[in-house]
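The data blocks that follow each hold one structure.
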Structure P
Amino acid sequence: MAGGAAPGGSTASDTYARARHWLLMPSWAVLGVFVLAPVCVMVIYSFLTKEFRGGVIWDPTLAAYDQFFFDRGLFGDSDPKLQWTYITIFWRSIWQAGLATILSLLIGFPTAYYIATRPAKTRALWVFLITIPYWVNLLIRTVSMKFLLRDEGPLNDFLLNIGLITEPLQIINTNLAVQLGLFYSYLPFMVLPIYAAVERYNFSMSEAAADLYATKWTTLRRIVLPAVRPGVIAGCILVFVPSLGAFLAPDLLGGAKNFMIGSLIEEQFKGNAGNWPFGAAASMILLSMVLILLMIFAHQQRRAEASA
């Protein structure tokens, strides 16, 4: 029997076995040049000294990390105190990203479920409608959101015309405006993975649960959610991570009092007054936090699969 068959159903002869690594070389090259190399540059810059007119001086130091965590006074000669300014910005970024993830999940799950349960000939249309906002640049969409929410914008005009309010709502330059911007920007990132998971779900399991007198809530909690959990986790990660480092929504909708970590990092690389090492250090702290969160997610997923 030519080629034979190995245990487990795989063939003993693999035509591409020797060329497998070479076929992956283009992907590894792209990841190395556009992902790994910039991260390595940021790591190096975070340990360098700030140049007065922007840029860096090749003098290794931990000053950027020290500046992030400790306040040593105006001239740097005071006793170190915990730097709450940047910690507060980090905390604001975490809870804004977390809230955006929760809101996206609350809206995205029913939306994805609805789309996945439509007739097959209309699902493509619904997915098409979900992806329409991505035809426009994120900057333009955020500016449009600012126009919609401003004091003299369409939202306030509509509420005033129907008599629901007597004076314009002050939404711009608030945490609410930032939250709406994040939610609007990343909602499709929640809908699409959950839709893909629900579409693969075997609905006969729900029918069997109904035959056994399970309520709709019990079916959703005990059968549907565990089955589509990979899509939910993927959607939460895809919303939380970019929301955590977002800077357009905080800059355009939140103002100076609603800075997030993405805005702080962006400011450090602007013009000649920027502090490149500090911006790189803040980027590394943000990256480390994201990696830790992803590792926790992966660990919890492995534990859930092991106990299943």
Structure Q
Amino acid sequence: MKGGLAAEATGILLAVCDELGLDTRGAHLLRVRSNAVFKLRGEIVVRIATAPDALTRLPVVLAVARWLAERGFPTVRPADELCDHPVVHSGRVVTFWRYVPASGRPTTTQLGHILRDLHTLPVPPFSLKRLADPLAEVRRAVDRPSSVLTPCQREWLRERIDELTERWEDLEDAGPPVLLHGDAWIDNLLRCTDGHVVLCDWDGVAVGPREWDLVHTYHGQRRFGLSKADVDAFAAAYGRDLRAWPGYSTLMEIRDMYAVGIHIRNASGDPFSRRELPRRLDSLAKGDGSARWYLAPA
């Protein structure tokens, strides 16, 4: 395991699991992005959140996952038999989930179908955040004192975020608000060994315009290597093509900016974010809408 975030997360994992009497021998780090995710023996996944608002957000995430599972929606499930609430250690927030054995890569067709089903569900009968400002976390990351941004970068980002926020507020409503996954990228869809799919990583769950869940796939063609055929298949499965919506270009630019926030937040402790952040900032500053971006290796 490399990088400060991975090392920090491993220490937290060992301490929390020791407190709970869980065996960490053979613990495997699955990934470090907005969370450090470990697999333990006994088909348990431990997620260690890096976002500063995790403690207020994660109880709702667990509640939504339980609510969806009770309705038969294909979601990852909390490991309530081990710990049914978030655990705080050294300022990080830890949650426990049941492991889903995955085999092969899901398709954008499957993603389109599962999001269509999600968006037809009622809004859960408990308090959920409203997606009123999708760039709020990016704004906080830019404003937080750090050495990862130059003064010029920080000023440019603030102005650009303000501009995009105004354009977001001016977007036309395309329909009533729905239950959003919040980060509906294909990497958050797990293909099970029986071919079925399960949606994971509900950290961004909210109520808001369905377009926010849809744009991630279109953005995947713009930045992360999805093909036009992948996007066409997604649109056909969902039953709507976001490219026909007047707000499409604005939403794509907002998603571009959104995808920078995690690397601003993590760059001081994660080597991958330190390499990736300049690439993304450079393409945004140049107005390059086709530059390839990269995801941290699994």
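The numbers here are math on the coordinates, done by the rules we state, and not lab data. No experiment lies behind these values; they were computed from the predicted model shown. Cβ atoms are built from the backbone, for glycine too; each structure is taken alone.
Details
- Looking across P, Q, the calculation of P(r) over Cα pairs in 10 Å bins from 0, in percent that yields 6, 27, 36, 25, 6, 0 traces back to Q.
- Structure (P, Q) behind the derived value 3.5 of distance in nm of label points 7 Å out along Cα→Cβ at positions 185 and 209: P
- Structures P, Q, by relative contact order in percent (Cα under 8 Å, 6 or more apart): label with the highest value: P
- Given -20000 for helix-only ellipticity at 222 nm (-39500 (n - 2.57) for each DSSP H run of 4 or more, over all residues; to 500), calculated: source structure among P, Q: P
- When distance in nm of label points 7 Å out along Cα→Cβ at positions 49 and 137 is computed for each of P, Q, the one that comes out at 0.9 is Q.
- Between structures P, Q, the calculation of mean count of other Cβ atoms within 10 Å over residues 57-64 yields its largest number for Q.
- Taking distance in nm of label points 7 Å out along Cα→Cβ at positions 169 and 225 as the criterion, the top-ranked structure out of P, Q is Q, with the highest value.
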